[in-house]
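Undergrad: Take a look at these structures.
Coordinate-derived values only; no laboratory data. Keep in mind that this is a model prediction, so the values were computed, not measured. Cβ atoms are built from the backbone, for glycine too; each structure is taken alone.
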Structure 1
């Protein structure tokens, strides 16, 4: 073989191999950038201990082909109640929000938000809600691609006075997070005031409200422990209330992704992601309550007999929800039974 022919074949072979090298390089390059939007600051536990680790996990398991840029504190504009529609409409690719931010819109998921239905533990609530959502909520959240739903641990009352009985609640101005939590508080004699959680610190500082109903996890981000001195827990399970959350993706954005990248999102969806979130809320409940106690604030736990009075007083809220569900063509009794069965299953396994 002549020198020129050997040189030609060598060069030709290199040219054939080159696309394979380029393809391999591109396979590890970033292909999809997703914008995640939510309502709390980056110092919040929800951001730092769940959303960012989840986004990092997705990036790592995609070999860097998926990048998720997180925009906290409503940096992409709008208000917290608009987040779900931002995911639906593509203003953001992924959002973290509360279905309860748009009262009355998502009736099915409210079964978990009824008074004295949820478990004290966030992990139990979250895994139960993952099961319940798979069985019951596909139609309710059809406008988006749900990545996961979860519910926090027990909500408690943080106020500028000690609360040990129903009588202590009369006329107290307390912020509530969901429609049903508000109805439960009103049934207990509270002057319940709804507002997005980022407004709580200023409202407490200005005495617009006397306190708030939130879980321990969010207390440090809002500096609630610096603005009030008294915290009241409800003993055991079921607890006074929980709020549900959804991590939702724009459906068109998801559908446009390559199949192998969809698989990465799917692998980190459902119960896997719900469990990640639930554990954060449970872990932080211990950390934050210890911090608050050491700070000198007063943490009270209702007596069992008093908690029974609260449960009895809030029973009409459940009856009202069952009627609302029926009016919307839903079998509320069946949904509530499904929620309670899922909670019992995961409480037993915990």
Structure 2
């Protein structure tokens, strides 16, 4: 027998006579326990399943070897134990890096959406958009709490739902942006605005212009703006009023027909407008004939500029609301017959 072969056989014999490494086996069991826990398994489920299948075979071999004489144990058992321990270590490191990545990326996503929602919250919104915004804020808070607890899988799902809600909100906001940039509407609104200012100059009277997109009312005297008031509008503020109950603030050229002081209005004070005017009635008639409006629905009435505003949101059923202090000032300046022009947007 050659010396080299003899040495190989001696090494195999010595290896096979080794005691089972119970300390290393205990360490592998602990690593396996980590991998199977909720803190690790959900982040790489397929790899963990494959590890567990391999470990099950190793466990059978280890259990069998523990009941054998040391010289009957296969040297490959120790090699497989090394491989399994190395695999478990690599998986734990990989999952830890993935969790760190999710922590950072989700943190950035949540901060970005929070900033966007905060900016949107400062805007005047129609009722349905505000409801979607509220839902998005609830989802944001829930996702944040789950993220803080370190449950990044659930947080990922929550953030996905949040982004879907935010997409719906953006679509609703874009409706307003598109309408207030519509070239046909812009031309009509500019015509009304220019006519109002010219009338103020020609007739020497005060004229009020309400600009819905800017949430402001401007009082002109002799064609010069002398006062500006923040306003709140109907909950369906984006649209032009079409019928009773639609929550839209009408757009058009109107006049004050009645000043209502205390005791004559449920608000602080009010200026009643001559809505519906001839244009409103014509459009209403056409909408009914086309089937756009149901036969039993009316055109609506009692559109006012009134007090009790200052709430920070669009809430009226179609009227224009000012704070009580501003309404007090406007009420003193206004006279029956004063022109009031309501436009969607103007740009200069």
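Undergrad: Figure out for me which of the structures 1, 2 the number 0.20 belongs to, where FRET efficiency 1/(1 + (r/R0)^6) of positions 106 and 170 (r between Cβ atoms, R0 = 25 Å, to 0.05) was derived from the coordinates.
TA: Derived from 1, not from the others.
Undergrad: Something else: Computing mean count of other Cβ atoms within 10 Å over residues 90-97 for each of 1, 2, which one ends up highest?
TA: 1
Undergrad: If helix-only ellipticity at 222 nm (-39500 (n - 2.57) for each DSSP H run of 4 or more, over all residues; to 500) is calculated from each of 1, 2, which structure is the one that comes out at -19000?
TA: So the calculation was done on 2.
Undergrad: Given a value of 5.1 for distance in nm of label points 7 Å out along Cα→Cβ at positions 162 and 226, calculated from one of 1, 2, which structure does it belong to?
TA: 2
Undergrad: When Rg and Dmax of the Cα atoms in Å is calculated, the result is 37.2, 127; to which of the structures 1, 2 does this value belong?
TA: The correct label is 2.
Undergrad: Check the numbers for mean projected area of the Cα convex hull in nm², for residues 138-313 alone across 1, 2 and tell me which is largest.
TA: Going through 1, 2 one by one, mean projected area of the Cα convex hull in nm², for residues 138-313 alone peaks for structure 2.
Undergrad: OK, next. Quick check for you: by mean count of other Cβ atoms within 10 Å over residues 58-65, which of 1, 2 is greatest? Don't skip to the answer; put the middle values down first.
TA: On the way: 1: 17.1; 2: 14.6.
Largest calculated value belongs to 1.
Undergrad: Between structures 1, 2, where is relative contact order in percent (Cα under 8 Å, 6 or more apart) highest?
TA: Biggest value here belongs to 1.
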